[in-house]
1. Assign the value 26, 23, 18, calculated as semi-axes √(5λ) of the Cα gyration tensor in Å, to the correct structure from I, II.
2. If helix-only ellipticity at 222 nm (-39500 (n - 2.57) for each DSSP H run of 4 or more, over all residues; to 500) computes to -4500, which of I, II did it come from?
3. Taking distance in nm of label points 7 Å out along Cα→Cβ at positions 107 and 203 as the quantity of interest, name the structure among I, II where it is greatest.
4. Which structure, out of I, II, was Cα Rg over 2.2 N^0.38 Å, for residues 43-170 alone derived from, given a value of 1.46?
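Only the coordinates and a few stated rules stand behind these numbers; no lab work does. A quick note: this is a predicted structure, and the numbers were derived from the prediction, not measured. Cβ atoms are built from the backbone, for glycine too; each structure is taken alone.
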Structure I
Amino acid sequence: MMNRRQLLKYLSIGTAGVATTGMTWNLHSLVLAGEKKGKVSWGYIGQEGAENWGGLSAQFLSCKIGRSQSPIDLKSPISSDLTNLKTNYKSSPLKIINNGHTIQVNYESGSILMLDGEPYELLQFHFHTPSEHTVDGKSYPMEVHLVHKSEKGSLAVLGIFLKEGQENQALQPIWQKMPTKQSKETTISNIKIDAAALLPKSQQFYRYYGSLTTPPCSEIVNWIVFKEPVEMSRAQIKQFAQIFPMNARPVQKLYRRFVLESN
């Protein structure tokens with residue numbers, strides 16, 4: 001079992017890895033890269049596919065040469081006395097967008113994740129099919145990412161696996177308004193979304209240091225991936241897949257990193 005001192009040393013190594021990249025990124029371009037006109041076009045298949053991201057732009061070089069890339073296969077985790085996650089999420093009007101790469105829900109300010117004693121504000125959440133992370137080589141039909149930012153500019157992303165089962169009532173209002181074509185953000189004030197309703201009952205999770213899973217693949221992300229998947233119906237999975245048949249980056253090499261798991 002890894003103690004807290006060892007954990008802090010591990011996390012400091014991850015942060016140092018970011019500092020040595022020699023690159024300063026604007027958060028808006030990090031999270032929304034490729035979504036506006038004039039940005040470098042990228043996708044998931046063909047010449048613009050994930051295996052070629054690093055060659056599409058100098059800004060995307062980390063996708064090719066980075067050694068802390070995401071997603072990964074979550075295997076052989078080290079049991080650690082990780083602090084329980086603390087979230088204080090408020091409801092938000094539904095602000096939904098099809099950005100050409102996924103369905104994204106932008107969140108009103110004021111919802112907080114506490115991580116290592118530091119507050120991270122929830123910015124948005126979005127979806128991938130199939131899941132980007134795998135567990136011992138196993139993938140899930142979908143994965144949702146809740147993206148948070150600290151005042152220092154680092155990111156924390158909560159990953160939640162989605163498996164086939166009962167209809168997900170928390171997601172259904174989003175699914176009913178899901179744009180089938182690329183569009184601008186639409187605000188639907190009379191529909192409220194509560195991010196807390198997306199979380200699994202079990203708070204056990206994996207943790208590692210990695211990157212954005214989309215260009216520019218910047219290595220600034222504290223990843224927390226819940227062990228317990230959340231259910232959604234076959235119809236809900238199919239509805240998303242009709243818009244985005246595949247929008248998941250393949251798993252990346254772990255290199256010198258290791259995966260922690262909460263007790």
Structure II
Amino acid sequence: MKRFTIQDKGLKLISALFLIGVWSLLSLFVGKEVLIPSPLATLESLFVIVGSEGFLKIVFYTMARSLGGFVSSLLLAVFFGGLSKWSRTIRLLFNPFVEFLSSVPVIAIILLALIWLHNSLVPLFVGFLVVFPIMYETVLSSLDGIDKGLLQMAKVYRVKKLALIRDIYVPVIFQGLSNISATTLSTTLKMVVAGEVLSQPGFSIGADLQLQRMYLNTSGVFAWIIVILVISKGLNLILHGIGSMNNEHRPVNNSERVKR
């Protein structure tokens with residue numbers, strides 16, 4: 001197992017070096033930093049951005065908006081997913097709304113948000129609306145996938161509803177959401193930055209990206225992309241760590257808990 005882990009890391013390093021090599025060759029071939037900056041120029045811009053006075057504040061506010069959109073989507077998805085599981089009427093009424101959110105272009109959501117909301121709320125709203133349908137459908141499919149035999153056993157043993165929710169429904173929902181949490185959080189971050197580019201709230205990665213573009217500082221744009229990738233990777237590692245800790249402490253057999 002350890003040997004395969006080392007091999008995987010080696011392959012990832014080779015892939016990264018290959019991409020940097022292709023990037024360098026493209027920059028040399030084009031010969032214009034304003035179109036494709038070299039890795040060295042991007043690294044210099046990265047040091048300038050990271051060393052700037054407001055860098056940490058910018059990153060903090062963008063992360064706060066991303067986490068706000070992610071958490072609000074999570075809570076409402078669990079709430080409405082649970083309601084839709086226990087009420088066919090609510091599911092039928094809610095499905096068109098979810099399908100609409102899944103189909104509408106992101107740029108349309110951003111433009112409408114710009115009309116309806118204050119600039120500072122637009123990125124959070126966009127991040128929320130984009131990932132909410134994904135989380136809602138995950139919660140609903142997780143609940144629909146519960147073993148009916150397990151529920152029947154709970155009925156036979158006259159398990160209280162509170163224990164049923166705690167020992168069966170909550171773990172199933174948590175497992176389903178943990179499988180997509182890294183992807184949805186990364187998506188939220190990207191959508192928040194996209195919203196920031198157009199809404200231009202104070203202290204935001206998107207606003208600074210737009211500023212770099214206006215000054216034709218393409219290396220600065222590339223540098224911010226690297227920052228976004230690092231933030232996304234860091235958040236994913238945190239979520240994977242939380243998921244691993246939960247897996248270590250989760251009971252192997254839920255039926256045993258139902259009997260108790």
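1. Values: I: 26, 23, 18; II: 42, 25, 15.
Computed on structure I.
2. So the calculation was done on I.
3. Once distance in nm of label points 7 Å out along Cα→Cβ at positions 107 and 203 is worked out for each structure, II has the highest.
4. II
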